[in-house]
Structure P
Amino acid sequence: MIKPRIIVTGATGKTGSVVVAELLKAGYPVRALVHREDGRSERLKSQGAEIAVADLSDIERVADALEDVQRAYFCPPYDPYMIQGAVSFAFAAKQARLEHIVGLTQWLASPSHPSLLTRQSWLVDRLFSMTPGVAHTIVNPGFFADAYLVTIGLAVHLGIFPWLYGNSRNAPPSNEDIARVAVAVLMDPARHAGKSYRPTGPELLGAEEMAKAIGRTVGRSVRVVPTSAWLFMKTARMGGMPIDLMSNVRYYVDDHRLGAFELGAPTTDVLDVTGRPAEGFETIARRYATLPRNLPTFGNWLRTLAQFMIAPLSPGSNFNRYDREPRRPFPSEPEFATESKVWRREHAINDSANPAASLREKATSATSRTAWQESQ
């Protein structure tokens, strides 16, 4: 029996590359949609994927890439023009008579969120659900484990774990588990059409629990260091994170502090969809600890120490000016996910679901709104 061809957008990314690899292992023909041909696309090609080069907003090239394709994993580009790429993809999907789209979105997706990417994620979900003749499944994880472990080098070399999120918790999923959920849906779409899945890790963890898990992984005591958002943003800029992404991530830090990722977590979606239990945070951390840049060598220690010392002195980004640019639409009454009635309704959250988060919300919402007003 000939298996359907599946296209994967964002195929060189954190989840897309795993989706490609897992589908190829299962014997599916895969077309990997990439922005450019480089070393990452060559690796996918060497695994057996067919490579298609296109920007998602280029409707003609996207339409060409969808020829003879039956199913798709849509990992959106996290840039200000996400919605344009999604509209192009939806149009091409309808023309190609695509059977099914599995769309990666956000747990926070809501219509009045201060993050442009989060508002657009909500619109993309609705767009695909309304595309005639194409079934749709949503995969909406919260903060990935990757977001906490990007700084694991500080734990290895300096014994510290930066923490920006107050007393809130999360059950963070691995990139691999998110991808495996998408793959399971793509292999059996009829079972999952019209459904929404939220992959999480197996348990809610706060700063101390994560630090202890990382400490066991790297073989040393690791201390939680409360870190300000401005220092995090400076460090992210030093690491090459573009302002298009940073301007949205800053709001997710506030969402985290408000307890948005605690609500409804953990789930059993990874186990229910894939038949495999979700990976624990310590298991995920062990993979990151073995990356070359995190190995306990003198060179890595020196580099990490230098970056740690320089970060406070590095230039920051002017997000207020960025938000005021004409191409950056902003809601008249922005709301974090936990404040949004639409978000609470769509996620089946009632006001008593998380009393601690509710208290944090009441204490910070007035301050948050004042900051938004001053930035406009």
Structure Q
Amino acid sequence: MNRFQRLAYRPFFIRLFHWEYWSFSTVYVPIYIVWIWLCIRARSFFFFAASNPTIKNGGFLNESKKEIAPIIPSSLQPKTVFFSIPSNADIVIQELYKNKLSFPMIGKPDIGGRGRGVKALSNEEDVRLYVKNAFLDFHIQEFVPYKNEVGIFYYRYPNEENGKLSGIVRKEFLKVKGNGSRNIIELLQENKRAILQLPILKKLYGEKLFEVLPDGEEKILVPYGNHARGAMFIDDSNLIDEELTKTIDDLCKKMDSFYFGRLDIRYNNWEELKQGKNFSIIEVNGAGSEPTHIYDPKHSLFFAWKEIIRHWILLWRISRINHKKGYLYLSLKDGVNMFREDKIISQKLAAMPE
């Protein structure tokens, strides 16, 4: 590997030459003029609150997963137990067993985003540490055994009977494949996506990263589909068809006043998912949802801007229709308070160890 190739594998240059790793502000600021124009047309900076009337702020910011859970069919959710802080670790563990959860599990903040504060829990000690470091209310849910994860973006105009799908993102978990000679950390250093995760992985796995995997054996290092934690997002929007659309539409219409957002789903195989079989909804995201298929490495920043703007317009149209039906936008005072609350929440999430 020559000097320029080595430079290409340094974290700074990986982030520089791959826009998918740029900060939220860097990606969004150039197109904020469109958002401002939509606000002017709606005569409100906080029109999005009317998009999903049963979700706080329409699901734009600071929505509670505990409050969203009741609108999702219970049979399609993983077993989940919610806790408020401060919590006693012994009581948390008792409640988990009482609700028949078993390891592994996943811990998540009740209010979060972009994978912040999400952690895999393998044993009671992991639970105790998670409880100790929880600066926000949190929940712990069973680890859904289905091997595949996908994000499906859904929208429905409130004055129309049927909804549509506007994007599908398939999530490939961060993993390595052994060759019988190189250890895990050496394999990770050959993967630009994995290089960015090395500091966290070293904390999580320590000496285990020096294990040499047999030839052909795969090991998943981050068992959930979060882009910020190394998952690769693949745009599978071409798989949208009539059967899948009907399945997701029927499901979303069972969710009270849900018109715009992304469902994060674990599933067994694609054909069963299309038929509405063997899948679990691990998260519902509302007005603040990104069309995450934009993060497919094959897509340009211009494609991302086009898709973001397209979804903003959908959000604006849905919010306007609901507003005419009597659903309110946020007041200026409430909108400002929402952003202040988000700042505090972000600071607390940043304080939680990876």
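Read-outs throughout are calculated quantities, based only on the coordinates presented, and are distinct from any laboratory measurement. None of these values were measured; they are calculated from a predicted model. Cβ atoms are built from the backbone, for glycine too; each structure is taken alone.
What the table below lists for this structure:
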| read-out | value |
| --- | --- |
| For 1.4 (distance in nm of label points 7 Å out along Cα→Cβ at positions 64 and 256, calculated) the corresponding structure among P, Q | Q |
| With relative contact order in percent (Cα under 8 Å, 6 or more apart) derived as 16, matching label from P, Q | P |
| Among P, Q, which structure scores highest (criterion: mean count of other Cβ atoms within 10 Å over residues 168-175) | P |
| Structure from which 11.4 was derived, mean projected area of the Cα convex hull in nm², for residues 16-183 alone, options P, Q | P |
| Which entry (P, Q) yields the derived value 0.55 for FRET efficiency 1/(1 + (r/R0)^6) of positions 80 and 240 (r between Cβ atoms, R0 = 30 Å, to 0.05) | Q |
| Entry that produces -14000 once helix-only ellipticity at 222 nm (-39500 (n - 2.57) for each DSSP H run of 4 or more, over all residues; to 500) is calculated, selected from P, Q | P |
| Origin of the derived value 7.8 (mean projected area of the Cα convex hull in nm², for residues 32-119 alone; candidates P, Q) | Q |
| Distance in nm of label points 7 Å out along Cα→Cβ at positions 136 and 320 - highest-scoring structure of P, Q | P |
| Among P, Q, structure where percent of Cα pairs over 15 Å apart, for residues 200-247 alone as derived comes to 66 | Q |
| With distance in nm of label points 7 Å out along Cα→Cβ at positions 112 and 208 derived as 3.7, matching label from P, Q | P |
| For 0.55 (FRET efficiency 1/(1 + (r/R0)^6) of positions 88 and 176 (r between Cβ atoms, R0 = 30 Å, to 0.05), calculated) the corresponding structure among P, Q | P |
